[in-house]
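*Asks:* As structure tokens, here come the structures.
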Structure I
Amino acid sequence: MKILTTGGAGFIGSAVVRLAIQRGKHVINLDALTYAGCLDNVASVAKSPLYTFEHADIRDPLALEQIFEHHQPDVIMHLAAESHVDRSIDGPGNFIETNIIGTYNMLEAARSYWIRQGNPDSFRFHHISTDEVYGSLGTSGLFTEETPYNPRSPYSASKASSDHLVRAWHSTYGLPIVLTNCSNNYGPYQYPEKLIPVIILNALSGKPLPIYGDGSNIRDWLCVEDHADALLLVLEKGRNGSSYNIGGENEWTNLKIVRLLCSILDDLKPKPNGSYSEQITFVTDRPGHDARYAIDAKHIRDELEWRPSVTIEEGLLKTVQWYLNNQDWLTSLRNRNQFGERLGAKG
């Protein structure tokens, strides 16, 4: 199987690339290498004969057409996206251009290529999305594949729009698609603008550990390696036209996550005095901050027999150890980008 993967130098995309090559798949990694894309994320497979890199932007239709024709992929995994809610608050334009127009460009390039190939049933356009398209839950209930969309940030609105485009290209043109919506990912190689890497790196630097509001917001946490495994399973065995919610079965408040990270750091790299939890600082909440996300993963569990394999305690321990052991990766990233400043605070 030859997989054309967009965004394969990003956090989730690189996990997919590494796992796919480990399993003997040929991967063409198409990535624009924006601030969150890093070829160090795929360095472990970069010399494999199964790996090819294409430096291109999904906003460039001509480049996409040429890449499709040159590489002749069997399937598409579309992960390239602007993904940080806070950035979308400050600069929504990039999210519209990449997540909506870029997805349109990918769909049109894929459709044209699929037709030229004779409309093979084996072709798949796998669109990877987020549970944030569903909006915010109360204290009970779960997101299912039938939950109405109710996006509440520029980021989630742009991803909801891209989801609708993918379904429309399937219904209107017959393009074979599968679609997945995942819960919050964490793990190695995550760009330090999301909660978990920010907390780890701020703790080690002696900086405040910022928690929005009172820290009661709840997320379902999914280890990125588990997510990559689920994505490849859906790509190969998911039913044409179907959607699958992928969750980690780990509902935790942000405050509880931060306290667990502090406890792990206290054990692995203790401070001379006190606990890292003493650095916790509550800050003004994000505008439109969703209260709770929680995935009902019954569909993928029943149909494809998939469940996450990593508990939050196991996954966070492994994640903290990875950041402690990979300071070179962080240094390289810091030399290329500035990070650590809060975005989206004013709305």
Structure II
Amino acid sequence: MTIRPLFVLCMAVALSADYSIDLSLVLGLYLFYPKWRNFSADCELLFLGGLAVVLLRSYANWRMWYPISAGEYWTYWSSEVYLRLETRITGIATGPYEAFLRAVLIGDKSMLSTATLDSFRAYGMSHMLAVSGFHIGFWVLLFRPITILGRTTISARIVHFFVAIFLLFYALAVGGSHSVFRAVWSYVFARWSSIGQLNTPPLHWPMLVAVGHFLVDPTAPRSLSFQLSYTAVFAILMALHGSSLDGFTVDFSAPKSSTTRLQKLLLPVHISLAAWAATLPIVQYHFSGATPYFLIGNLLLVPVYTLSIWLSVPLLLLGSWIPGSWVRMVNEGFQWFQELVIYYSAYL
């Protein structure tokens, strides 16, 4: 059995209790377009699938009584990562800027004002405040000067191993949500494949991670964060399939040389439209509505907030070495922009 049928079975077993899933839909996804289609292969696949369903249900019941948790070693070092990031943020940011950086870098939204949270919801930008693939991509790109040191396959894998360890500690430090673990493990596997030049299709990695997610916690696919995260990433990968940017959202590797400037410029548009369109049914189902200002927020405001995150990098790395005037300018500039966003969100 390939990863795709196993992915379909795991998700069907997990979601059958929450959604009315028609068996014909499961069979369609299960049997759709295998290259080796013939009668005997279909019978074998259906037999193994039926056996897998029985085993997966038994496994899900067993895992409920014997859950998997992070060990003491991982818990300790993830808390150290959290505390060191928190100390750095407190030392270089104040007011709204500190609250924003705490939310996007360490997953602490306690300092965000109600008006700020309402403005992010009004513009459909709440995903920025949930640590996910967007934030993992930030750390991966930040480590790019280190990862390029691996000029041979062996050295590249050694560097990748240490980056992966940090990302796993970071994922635990910020709460270990389904979306952040999806991003970390997808990147770890995809980057490893890229180093070895295995040319594995990008869609296989989130499927593999989703199956692993199910095996660790069979109730995970039933959570809203899991459904939104995986639905969005599948939609983005399918929208970029066949283009020179198809692997960027998985392993964050540089675009291929054939990528034009227009394609790079339109990448945020493709990502926003694909994620919004795919997750809209889930949002409508759970929240009975969706903001019509999603594109304004994601195409105009998100780039400014992203720039604010990158402006914090030299402050976090150099700390007291940065002139106080520069620190005040960044903090006051962010505060002015945030007040402007909140002011106009009141009219939406």
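What follows draws every value from the coordinates through simple rules; no lab data is involved. As the structure is a computational prediction, the values presented were derived from the model and not from experiment. Cβ atoms are built from the backbone, for glycine too; each structure is taken alone.
*Asks:* So helix-only ellipticity at 222 nm (-39500 (n - 2.57) for each DSSP H run of 4 or more, over all residues; to 500), computed for just one structure, reads -12000; which one of I, II is that?
*Replies:* I
*Asks:* Can you rank I, II by relative contact order in percent (Cα under 8 Å, 6 or more apart) and just name the one with the largest value?
*Replies:* Working: I: 18; II: 22.
Top value of relative contact order in percent (Cα under 8 Å, 6 or more apart) goes to structure II.
*Asks:* Consider the structures I, II: one of them gives 35, 19, 11 for semi-axes √(5λ) of the Cα gyration tensor in Å, for residues 110-213 alone as calculated from the coordinates. Say which.
*Replies:* For semi-axes √(5λ) of the Cα gyration tensor in Å, for residues 110-213 alone, the value 35, 19, 11 is produced by structure I.
*Asks:* Where does the value 3.4 come from, among I, II, when distance in nm of label points 7 Å out along Cα→Cβ at positions 6 and 334 is the thing being computed?
*Replies:* Values: I: 3.4; II: 4.2.
Here the read-out was taken from I.
*Asks:* Among the shown structures I, II, from which was the value 21.6, 73 of Rg and Dmax of the Cα atoms in Å calculated?
*Replies:* Working: I: 19.6, 68; II: 21.6, 73.
Traced to structure II.
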